[in-house]
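Just so it is clear, none of the values below were taken in a lab; they were calculated from the coordinates. Just so we're clear, the structure is a prediction, and the values are computed from it rather than from any experiment. Cβ atoms are built from the backbone, for glycine too; each structure is taken alone.
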Structure I
């Protein structure tokens, strides 16, 4: 018997009855701010996510890795991104193991591990942990998924996504009214039907690209938000902050951060009608994603497996402040030259162009990203709270019961914990080796005790590095640095919005935490960012 079959048999021998092991549906949004959805304080209509929260647990201190590729690599493997080979982006490889830009053979995916425990596996959506090349060795079907529909690359048009794949073959949109968010949801729902009919438990990973740029949404969805954002980003941030404190999601001691210094007050902002439209389209993208999640939940109910399914929802990083203005003659793969019916795609944040249609390609900008990340500082890329704080909803009717429903958990957690949670609940075993490769030991701790109303053993520390931005959290203390600056120290219990730097008052704590970060960085393969960016 080969090692893979042996591990599967060993795991199965100690498993509880199949009916006791939950199906797992893991849903990730792309570039979603901490406060965008209704159950986290937002005004965007997300009734399906709100219903999951009302019947489950909302985590208030859960973290991602600040950027698309590193987050996805960490989520899938239960390792820090550098350990999984994706310390930066897959289209920017460097000659260091932690920055190879390709999912490491010394890491296993959740799908690979759960298959050894008898789970069927499927994925719909954005992969983005391997370069787009002719090689398929790190595509989802080669990394443990029985079924796949989605994109290998990261960003792309919602009407004509680049690198669209069905199982292992490149395909094109198959209908005139194609919209990628809908297609992801439809395939995910079909995979649930297949999985439920098999009689085996299943793991489904749904990676939406909404609400990542470009600003693309059907006009019928955008119309729902017409005029909603005429109040501007300043009042929107205040509105969200009040709701978040009223619901107990954030502590009233945490002051709302000042408006980003690069952004004018709304009354002085130019092109306000265009600015409003950008946020209207963004909201429509989130709304349509929530409708897709509703379709997925309906499939669970129709298949009769909703009560025995753990649904997890989270985001890959904070709101995105990137402005899209591609240089002439350097249009990347994900921005098509033409629409599917032959019209020129007008790429860039031009106030003369109304965003939303398939012949546009824009983003929503710094002011609205600042509102998305209410009440925190900074954005995607950075490891201040605005870049790394993620909503996390856990819903499991058979496993989260009684007073634990519609509750908050303030216990800190990180993406590395998702693998540990899946392995724990599936009765699987995380391998020491897999397909001839030595596997890096997992870093995470299961969230299952939280589902049971218990306090889990906390991480001694959680660490981050992305593009030279660094952070370490120990208990309620966080040491953080925005590249190329020095360390700042915050007491997150009193000041999670990171407004009162205590580094000068606690120099010994800074030294101890910085030394611990250095030790972590050396262990996981972080390389100095100046060295990574140096041209050779």
Structure II
């Protein structure tokens, strides 16, 4: 029986698809180009030629639909097709709830959009790639592991300018990608069905597809780099830590990622105090068996969750003992025998947390209802600065030190510092956003489209030359690392390893702000605690509580509370 909520969700999706079709009609729908015809293990595909000159194939399925009996199971092989499949349009995004970042598409928050038939990938290749054996860069999108889609990535310029193949993949998000329940384990038809990290299994399935097919598109299946930002970076870490991913990739880049994981019992709800454990969700929707859980409509499932700060609050990256170890994920990096020890690049942005606090009404206000300014710029910088430091410590310095102690020294670290966003009347993006979370993505892909309408102010003409130089250099670093494991650029300095004593990183900034330089030194939790305690201008307990609110991992929070005297 279709509920009113389901009907509404279907209308939203129909409206969205109608808008997209109208946009294509106005612009001219993409045409299949015969020279892009390729033969995969599932059938023949034909793609398009983009404005960048890249050959592009969109929405190629690498696994079957995960709806119905396939929900909360390991991904199954994609069905073969007859004839020629036109790979001209992106696949539906994986089922998810909208949030404020969907506003540029005219979608309000809290709408159920997408599909459970979403496991697809997009390929971007230089025009002469066919018959070559080029490095393959597999992009994993971010979005808190509850939101996002591959179509936000346009890898055409990176592919053409750096002579690499870029593949953007989709994976199950939210509770469809991360769910731990004993009824599902009892119903497992294969060992991997007893997992809880179904999203990681999707990524592994995509890498297997790439291994078997990418040579047909001009890529080298023996030279694959996985890279991702935010949750995408966190998912790169899961691939590093999963025995099931061994041998499927050869280098890894983690952009503003994380190394935390959720204990299985906490994700399920048999212990701990997580907000939305699987047992509570099952009780809320009135499902007790695997069949009942799989029969729950997607919208009813998603709306059973209590929302967190901005995104759905879902236990994710779960220590299921199947895909990931039963122990904390970070522990795997203490020995080269317990993780996939490939060459690694890791980094964060200097002002990560400003993206998440710019709409926080306790920290900012709007003049004339539109123009955002900080209520107290010093407090705004201080609070977001401390939380950003905690992010970098747990995402760069601590894991790099752990890996160095284990003898894995092939780790390069960076910090992205570009903060030359423009201003409009009272809103100064340099102050309220700076080098915020995700801002390195336009530079890596050399495509300055990021925040919708705000891009006109964020990326002003007067900064174009500096931006172009920084982008070209970053693209060269990323692609050369994918090519041979050594990040290098003719326009930038030699990039040393993080090191096993003291640490160092490459600072990435525009020439007008000091350019690109090697910086020696690292940060630590103890140094952060000492600085918070000595700072008379901040409420240290507020700092600790805000770090905790953003799920930085229980060990970090416990150390911070003990070090600052905050309970």
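What the table shows:
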quantity: Computed 24 for relative contact order in percent (Cα under 8 Å, 6 or more apart) - originating structure among I, II; calculated: I
quantity: Origin of the derived value 0.95 (FRET efficiency 1/(1 + (r/R0)^6) of positions 60 and 132 (r between Cβ atoms, R0 = 35 Å, to 0.05); candidates I, II); calculated: II
quantity: Label whose coordinates, when FRET efficiency 1/(1 + (r/R0)^6) of positions 220 and 500 (r between Cβ atoms, R0 = 41 Å, to 0.05) is calculated, return 0.85 (choices I, II); calculated: II
quantity: Winner on mean projected area of the Cα convex hull in nm² once structures I, II are ranked, highest first; calculated: II
quantity: Among I, II, structure where mean count of other Cβ atoms within 10 Å over residues 100-107 as derived comes to 20.9; calculated: I
quantity: Given 3.6 for distance in nm of label points 7 Å out along Cα→Cβ at positions 76 and 164, calculated: source structure among I, II; calculated: II
